[in-house]
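I've put the structures underneath this note.
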Structure I
Amino acid sequence: MTNANTNTKKSAISAEIDSGVLTLTFGAGGSIVIDPKNLEKPIIEMAILHGLKQKLVDAAAIARNTITGESASLTDKKEAVMAVYDRLMRGEWNATRSTGEGTAKGSLLLLALQRLQPQKSGEELATWLDGLTNEQKTALSKNAKILPIIQTIQAERAAKAAEKLGVDSDGLLNDLLGE
């Protein structure tokens, strides 16, 4: 397994795992190599537990429910952690992607495209989006036909969030504007 920091900017530290060895390379020059065979057993056990904890906790770091687009609830976060846990128990470190399960699922861009092209299914549009590069998706989301739809969806979400707070934000704004 190889995991490398592939940012186009020069990173302060990049990490690569190859052939069971971790190499950290510093942007300012130099690197260190950590071979688990050279570590004491308690350090290896702690590293394993720390890595598993981080992987599981990272799964909960979701902002939105990918289906509803609403803010992620505690249940959503628990389900995300449990999905990673179940995958780990099956011996899989990373999720495998199937059609329509890519980064597009639940995205604002996908939701906007569904409003623009209601005759196409969400799965069809998600599959199409998953075939695009990140640069293409970014450019598409800034397209003059798409951006207003994305902004409308964001405004609708903001209104729902404000409503949940039980505060009359329009009334507050009217007070400020003297209306």
Structure II
Amino acid sequence: MNRLVFLPLLASASLAVHAQTYVDNAQVRSVWPQYESVSVPRQECTSQWINEPRRIEAPRGYGGAMLGGLAGGVIGNQVGNGHGREAATALGAVLGALTGDQMANRQRGDRYEQVQRQVQSCQNINEVQQRLTGYRVAYEYRGQQFSTVLPQDPGPTLQVRVSVEPVMR
């Protein structure tokens, strides 16, 4: 049984050995460039100048705190006896310093000035470009029309590989 299957295979293989291949020229009839649309991302940036306020702190004065602390200490020293007098002097100095500082710096107020600053903003943009992918070539060989896509323009003629083998009936 194995010999019956093997014989047809051997016969068809021997026929394939007799097939001949050669190169010939075909006539090019038309060539059309083939394009594809490709999305190419790019970043587009713009910059602009803006005005913004900037706070300028006025210098803080310490003279009021010093005078207030001194006056509060003197007044506190007038109150009480012994350790109570020491405590009253210390408390008077602290309260006087706080009060003197507030009075001296309440008119101080902060000022503002306009400062220019450059601000840059960017956004991504997809740009569609056409890219050449190849050439659709229509050609004729021995009266028959064919077409294919090639990576470059072949010119007026195109080499084709022709294979001839017998047809089994």
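Derivation of every value follows stated rules applied to the coordinates shown; laboratory data play no part. For clarity, every value in this text was computed on a predicted model and none was experimentally measured. Cβ atoms are built from the backbone, for glycine too; each structure is taken alone.
Observations on the structure shown:
- Parent structure of the calculated result -0.86, -0.96, -1.18, -1.33, given that log10 I(q)/I(0) by the Debye sum over Cα atoms at q = 0.12, 0.13, 0.16, 0.19 Å⁻¹ is the read-out and I, II the choices: I
- Across the set I, II, relative contact order in percent (Cα under 8 Å, 6 or more apart) reaches its highest value in structure II.
- Looking at distance in nm of label points 7 Å out along Cα→Cβ at positions 36 and 84 over structures I, II, structure II comes out largest.
- Answer label among I, II for the case where helix-only ellipticity at 222 nm (-39500 (n - 2.57) for each DSSP H run of 4 or more, over all residues; to 500), calculated from the coordinates, equals -15500: I
- In this comparison of I, II, the computed figure 0.65 for FRET efficiency 1/(1 + (r/R0)^6) of positions 28 and 140 (r between Cβ atoms, R0 = 41 Å, to 0.05) is attributed to I.
- The greatest value of mean count of other Cβ atoms within 10 Å over residues 44-51 among structures I, II is that of I.
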